Each structure stands twice: as C-alpha cells, then as structure tokens.
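Structures given as structure tokens follow.
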Structure 1
Amino acid sequence: MFAGDVGARNHWEKRMRVVAVMNYKGGVGKTTLTANLGAVAASRGLRVLLIDLDPQTNLTFSFFSIDDWHDRLKDDRTIRQWYQGEMPGRELSLADLVVTPERVNRALENPVGQLDLISSHLGLIDIDLELAALLGGTTTLDGSKRRFLDLHGCLRQALADSHFSNAYDLMLIDCAPNFGLVTKTAIVASELILVPAKADYLSTLGLDYLVGNCAGLVKEFNDYVNHKGGGGGYTPIDPSFLGVVFTMVQIYSQQVTLAQHRYIEEVRESSRVPVLKSMIRNSPKHFGNAGESGVPAMLHNTGKDEVVKEFDQLADEVLGALASSTGAHQ
C-alpha cells in the first residue's frame with residue numbers, strides 16, 4: 001500500500017499521527033530506527049516531525065553535527081528549554097523549536113516530503129527532577145489532580161495546536177530508556193507506541209513491565225480527567241502498542257540465528273505486546289557511522305539491498321497500521 005514511490009499522503013485521512021518509540025533497555029537501535037523510519041516516511045511524501053526526548057541527544061546528532069548543535073541549537077532551540085520554567089510550554093512555544101535539517105531534506109527525492117526535528121539537550125536528564133518538584137506544588141486534592149494533568153498532558157496539549165496538525169502527517173518521539181516524567185508526557189501525547197528490541201534476554205525482559213506501567217499511567221490520567229472538576233479541557237487518552245520490532249538481528253544463511261529465533265518466539269507467544277513481522281538485521285555497513293553524514297542510511301542506499309528492503313517492509317507495516325488506526329489522542 002505504501003511501497004515504492006506511491007504518494008503515501010493520499011492514503012491518509014487528514015489527521016496527524018503521533019508515535020512514541022521506546023524501550024527501557026538502551027542499545028537496542030531505537031534512535032537508528034527512529035531516524036531511518038522517519039526518513040523513509042518523508043521519502044514517501046509524508047511531512048514528518050521527529051522529537052528527541054532522549055538526553056543522549058543521538059537522534060539530534062543523526063542530523064546535525066555536534067558543532068552545529070553547539071552553534072545553532074544548544075542555547076535556545078532544544079526541548080530542554082521548553083520543559084523548564086513554572087510549567088512546560090508557558091514561556092516558550094514548542095513550534096519555535098522546530099528546525100529543518102538541510103542535508104537530509106536535500107536527499108529526499110519526493111518533493112512533497114519533509115523531515116523536521118525538535119532537538120534534545122544533554123541537560124534534559126535533570127528535567128525529570130524539576131517536573132517532579134512541580135507535582136508537589138499544590139495542597140488541595142483538585143489542585144493536585146489538575147497539576148498532574150497539566151504536567152503529564154503538556155506535550156499533548158502543545159501538539160494539539162493547529163501549527164502541528166496542519167504542518168505534519170507523522171510525528172515520531174524518540175523517548176529516553178526510562179519511565180520518567182518526560183517519557184510519560186510522550187506516552188500521553190501518543191496514539192501508538194513502537195518498541196524496538198534486540199532478541200536477547202535483557203532487551204525483552206521489561207516488555208510486560210512496560211505494558212503495565214503504560215496501562216497504569218493511562219488509567220491514572222483518565223481517572224483524573226473524569227474526576228469531578230479535575231479534567232476541564234482534557235479528554236481521555238488511549239495509546240496502544242503498535243508492536244515490538246526486533247532490531248540488530250543476526251542473520252546466517254538468510255535465517256535468524258537459532259538463539260535469537262528462540263527469544264523472538266517467546267515474546268510472540270507470551271508478551272502482551274504484538275510482534276511486528278518486520279525485523280531489521282544487524283549491519284555495521286549501514287549503521288556503523290550513523291549520523292556522520294546527516295543523512296540516514298536508508299536514504300544513502302538507493303539499491304534494494306536486504307536492509308533497505310527490511311526498512312521498506314517496516315515502513316509498510318507501521319504506516320499501514322497508522323492509516324487504519326481510528327485512535328483520537330487529540
């Protein structure tokens with residue numbers, strides 16, 4: 001449905017999709033997947049915004065050099081500045097943080113497509129403590145519930161602005177490998193959650209825990225929305241898991257190695273998170289110098305090698321799921 005050079009936007013109703021990309025375990029290829037999936041979607045004619053909420057800032061450095069980041073973004077154009085202050089977004093518009101990476105957009109062959117970015121900052125790691133302090137700033141029950149909704153719903157409210165809904169078809173949020181308050185704002189803002197994972201014990205260990213934490217957050221948020229006098233201006237949320245996509249898969253003789261196949265099947269049979277058909281193989285050739293050129297590997301490789309085909313299949317699966325989704329996170 002979305003393969004090849006088909007104009008993907010023709011298949012979408014006029015509604016922006018927001019997807020959180022997350023896993024508690026780092027080193028699973030989360031940022032590489034986000035950068036390349038966003039680039040493939042843009043190459044198919046979608047207008048894509050990537051939001052970097054990981055303090056490691058690797059998604060940002062996939063498109064901007066460290067020198068560029070220091071010179072152009074570090075001081076006043078990162079998501080850290082937006083989360084700071086009395087309440088996130090009150091002192092700075094999220095729209096003012098959007099930047100358009102030149103190199104990747106020059107590499108897009110589809111003139112309709114676009115890829116924009118909101119940069120992260122290494123200092124974002126301290127923001128969770130600042131936000132947690134804000135949660136304790138009221139003494140009444142209704143005031144506490146309202147503060148909870150304002151903090152957890154801040155990103156959702158910002159993305160509901162017509163600037164974003166008119167400008168973008170797809171947003172991918174690269175979350176930190178934790179369940180802190182910043183990550184929670186991404187879950188509340190999202191329609192779907194995509195979980196990259198390696199096929200090993202540590203990367204799959206926390207999947208059910210992640211599902212349980214997300215369910216608890218959704219229940220608490222919706223309880224506060226429905227509480228008398230507590231949820232004015234907010235509506236319930238219902239983010240769902242798009243699925244697990246296995247990354248850095250080891251292939252031998254065109255087959256997944258036996259050890260990894262066992263983990264994949266265990267997750268498929270026992271996890272509450274669906275497993276996508278698509279898998280992305282381990283490929284230092286494609287991803288070893290990720291970010292150096294400012295253009296994700298899938299736009300570098302015009303030939304249909306196996307990794308390019310895998311990302312095409314992943315894009316088909318993700319965009320197809322989003323096109324048929326009826327969720328309403330706004």
Structure 2
Amino acid sequence: MSSRDLAAHADAWDTYWRGTRENAAHQEGGPQEPVLEAFWATFFAAQLGARATLSLLDLACGHGAVTGHALKVSPALLSHCSDYSFNALQGVQQRYPSARCIAADAGNTPFADGAFDLVVSQFGVEYAGPEAVFEAARLVAPGGTLGLLLHLAGGAIYRECEHNRDTVRALRELDILSLARAAFDAGFALNAGTGSPEAFKAAERAFTPAVRGLEQLLQNRGAQSAGGLLQQLYQDIAHMYRRMSAYAPDDIRSWLDGMDLELTAYRGRMQSMLDAALSEQAIDAAIQRLAADGFTLRDLSRLRVSAEAQPAAWALVMQRG
C-alpha cells in the first residue's frame with residue numbers, strides 16, 4: 001500500500017472517530033463483541049493475574065476497547081494508548097482518565113525499544129502497513145508479550161466490509177447526491193420566483209430514477225447495509241424534499257456536502273479494512289520473522305463469531321525471550 005493510500009485511510013478513520021466523539025454514535029456490541037471480550041479476558045487474566053504492575057501499550061487503540069478490557073482485570077495497570085487520530089484519543093482520555101494517550105503512527109512510533117511489558121492491538125496495527133506488526137514487536141520488553149487481533153483475509157468481517165464497500169460504490173453510480181442538489185436548487189429557485197415550473201419538473205424527472213435506484217439497493221442489500229447510510233440518505237432526502245419550503249437552501253447544500261464526505265470516508269474505511277487483512281501466507285511469514293527476532297509463538301487461532309460462522313479474525317500471541 002502506498003503512503004498516499006495509508007494517509008487517505010487514516011483520514012477516513014479520523015472522520016469516523018470525530019463523529020463518534022461529537023455524536024456519541026459509537027455503541028459497544030455487535031455479534032463479534034462477546035468473542036472479542038472473551039479473548040481479551042483470557043489474555044489479560046494470564047498476563048496480569050499473578051504478576052506485579054505492568055506497562056501496557058494499546059497500539060492503534062481506536063476508542064480504547066482493549067484498554068477497557070485490561071483495566072477490568074488490573075485497574076492499577078500502567079496503560080498507554082496510541083493512535084494516529086487525535087479525535088480517537090480524546091474519546092479514550094474521557095473514558096479512561098488514567099491512561100496516557102500519545103498520538104502516533106503505528107508504523108513509526110516514538111517509543112524506545114522494549115518500552116512495554118504488553119503490546120496489544122485489536123484491528124488497528126495492520127492499518128499502518130505490513131511493517132507495523134514488527135514495529136509493535138520492537139516495543140515489547142524482554143519476557144513481555146505481543147497480543148494482536150488482526151483482520152483475516154476472506155473472513156467474515158472481510159466479506160461484510162467487501163459487501164458494504166460495493167454497496168456504496170453502487171450508490172455512487174446512481175449520482176443521487178448531484179441529482180438531488182439540482183432538484184433542490186430548482187425547487188428553491190421556483191419558490192423564490194427566479195425559476196420556472198418547467199425547470200423544476202426537468203430536474204425532478206432526472207432525479208426520480210436515482211431515487212428508484214436507491215430504493216432497489218435498499219431492497220436488495222437491506223436497510224442496515226453500509227452501516228445504515230443508505231437508509232439514512234433515503235429517509236432524510238424524502239423528509240427534506242417534501243418540506244423544501246421549511247429549509248434554507250444553504251442548510252440543504254451543507255447537508256448534501258456532509259453526506260458526500262461521509263460516504264467517501266465510509267467507503268475509505270471499508271477499503272482500508274480489506275487492504276489491511278492478512279492471508280494465511282502473510283501471517284505465517286510474520287510469525288517466522290518474529291521468531292527470528294526472538295519471539296516464541298504462544299497462540300495462533302482464527303476467531304469465530306459463532307460456531308457456525310466463518311472465521312472473522314486472526315488471534316496472535318507471541319512472547320519475547
């Protein structure tokens with residue numbers, strides 16, 4: 001992945017974390033949450049249960065979920081959280097005031113070699129590029145442990161991200177935001193006496209097929225596809241279009257611009273997940289390289305959301321000699 005791609009993906013995630021902080025939109029839960037929580041409860045019980053106070057780095061920490069699991073086991077843990085996104089870290093600091101938060105690229109951190117007893121990451125470090133796993137390993141102290149949950153290429157989360165990315169791509173092909181803007185502008189002009197009924201009807205005729213296409217996407221892919229963005233777009237456009245006279249033109253244009261940015265950021269996040277996912281060949285190569293650097297494999301497994309589900313993630317635990 002190029003440095004430009006990495007920067008674009010980071011910006012897409014920063015948009016997400018800004019939204020979750022400002023709108024409190026993030027909700028714990030989802031079908032994978034109990035499995036992830038069980039993994040970390042077992043991991044931290046083994047690492048922290050009978051040992052003195054240790055230092056922890058939650059790398060590419062996002063909203064700090066892993067730090068939360070660690071503090072449940074050991075509230076006195078010396079916890080550090082690092083992420084590229086200042087917005088993510090602001091949320092972490094609010095949730096866990098005792099944590100030390102440091103803004104950094106997971107692929108190029110400012111920490112010294114062997115600075116932490118435990119270095120962990122949940123669906124984060126791999127976004128910084130293929131070398132980031134080894135940057136995380138560099139930070140593990142002798143006798144310390146590296147614990148990572150990584151996206152699995154072709155797994156359940158991968159397939160969901162692929163579906164969502166393709167859904168947004170199909171929506172983009174409808175050009176619905178541009179057509180909606182033209183229809184709203186023609187309607188506002190008509191209401192202001194500067195436009196004509198003919199111009200409004202022409203804009204509406206051009207807009208209607210895009211609305212029908214959106215309805216078809218919702219029927220085929222489900223209301224919750226793409227994180228519910230399609231359903232939100234459909235409902236909001238319908239509401240504002242029926243009550244056009246109640247809105248200021250600049251408010252509608254700002255909303256359309258905001259939705260355009262959100263769709264772009266969402267598709268970027270889905271693509272970044274796909275790009276970050278590791279194949280079996282890639283995970284094996286990483287383990288061999290870490291072993292050559294003095295690490296011993298303690299666990300490699302494929303986590304499943306349920307007994308019937310396709311594997312969703314790699315769970316990798318290695319200890320430094």
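Results, tabulated for the structure shown:
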quantity: For Cα extents along the principal axes in Å computed as 77, 38, 35, the structure of 1, 2 it came from; calculated: 2
quantity: Entry that produces -11500 once helix-only ellipticity at 222 nm (-39500 (n - 2.57) for each DSSP H run of 4 or more, over all residues; to 500) is calculated, selected from 1, 2; calculated: 1
quantity: Answer label among 1, 2 for the case where relative contact order in percent (Cα under 8 Å, 6 or more apart), calculated from the coordinates, equals 20; calculated: 2
quantity: Top of 1, 2 by mean count of other Cβ atoms within 10 Å over residues 121-128, largest first; calculated: 2
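All of the numbers you see were taken from the coordinates with simple rules; none came from a lab. The structure displayed is predicted, hence computed values, not measured ones. Cβ atoms are built from the backbone, for glycine too; each structure is taken alone.
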